[in-house]
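These are the structures in question, set out in turn.
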Structure 1
Amino acid sequence: MTSYASDVSVLTISDEVAADADRLVTAARPNTSATMANTTFAGGAARNVTVSTAGTGDNGKTNTIVGTDVFGNALTEVITSTGSAEAVDGAKYFKTVTSVTSSAQFAANIEVGSIASAAQAVHGGRARLMGYSIVSGGTAGIVEFVDGTPESGTTLMNARTIGTDNTTVDHTVPGGGILFESGMSVKYTVGTIDMMHFYFG
């Protein structure tokens, strides 16, 4: 009997950790650099960062977020507060956050954390998606397959979760699979998936 080695790899993602508004910075009024409570997000995914203000007169003050993207490359984003007692969400996905620096001291405490938008790297180099399996969470949602980073890459396809908790959808990609030339990443909303498997070569 002849055995054959497969050149297909699999990555499993399981992330059901809810948004956490003060995961990174907890109730602080930094003059410049904030004291970090954590530098990563529970669940292992990259997340959009959110900055919440409690005071008044903070319109136009900024926080510079420095860290890494889903592939481990340097990433920076400036989040500008728009008023008092408001939360402003960033658009970039941070795998790690090494510093949060305020442009000026805020009138009252700020909190810095994450929202439910998440992303993860499937493979950092050129790859072909051969198939996937998605176990749905209790809410329907979209999983985006991105060629490159979630911020600047191109979405090549979308998959929809069913919304019935613990229901699995399996798909095999026909032909030679879908080519991701700049690395493969996925975007999703926490609560719409329980677990995902990606098969690539």
Structure 2
Amino acid sequence: MKIICIGRNYAAHAAELNNPIPEKPLIFLKPDTALLKDDKPFYIPDFSNDIHYELELVVRISKSGKSIQTKFASQYYQQITVGIDFTARDLQSDLKSKGHPWEISKAFDYSALLGSFVSVDEAKDKDGNFQFYMEKNKEKVQVGNSSQMLTSIDAMISYVSHFFTLHTGDLLFTGTPAGVGPVKRGDLLEGYLKEEKRFSCEVK
């Protein structure tokens, strides 16, 4: 099982971190040890003093495929949820400044929080998009809609599948909207998809 992540897929998020918008989808991977499921708490690791939340739509690949055409990509996922790409921002900034890969800031243990899945059809709004948001300590901090993506989910699947064969159970984290920020011990993070809560996570 692969966890495939897309960076800078919302223009407003790229702007808030002063990052250029990539010409093509920016891909990075997380190992399966990054998964955090079943509303388990997130423990701040001792190697970072600046862990940030990044709320994302996540789709689960439902059948194997390689070099998938965009027009057929919707046949390769049936379930969707929201999750968090936890980021050690201090490590990431240091590594980026040196031109080094920054996997350790993104792919560490339990850095990929995953909510409960729902069918794609059930999660769509009246316009066929996915509306989602997150509350931190009962205050809304991130709001996103799939219509704001620079690269659509179907186009992402097509692009990724030209480099990596996709298998049933692979997860695709599709990028975060604006509003990312730090977490501290005692915070409560709750993610919603179409007004339905898909995860609740206490930071410890």
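Computed from the coordinates by the stated procedures, all read-outs in this text should not be read as laboratory data. Source: prediction; values computed, not measured. Cβ atoms are built from the backbone, for glycine too; each structure is taken alone.
Okay, here's what the table says:
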item	result
At a computed 35 (relative contact order in percent (Cα under 8 Å, 6 or more apart)), which of 1, 2	2
Which entry (1, 2) yields the derived value 14.4 for mean count of other Cβ atoms within 10 Å over residues 38-45	2
Answer label among 1, 2 for the case where distance in nm of label points 7 Å out along Cα→Cβ at positions 22 and 94, calculated from the coordinates, equals 1.7	1
If volume of the Cα convex hull per residue in Å³ is computed and equals 110, the structure in 1, 2	2
For -3500 (helix-only ellipticity at 222 nm (-39500 (n - 2.57) for each DSSP H run of 4 or more, over all residues; to 500), calculated) the corresponding structure among 1, 2	2
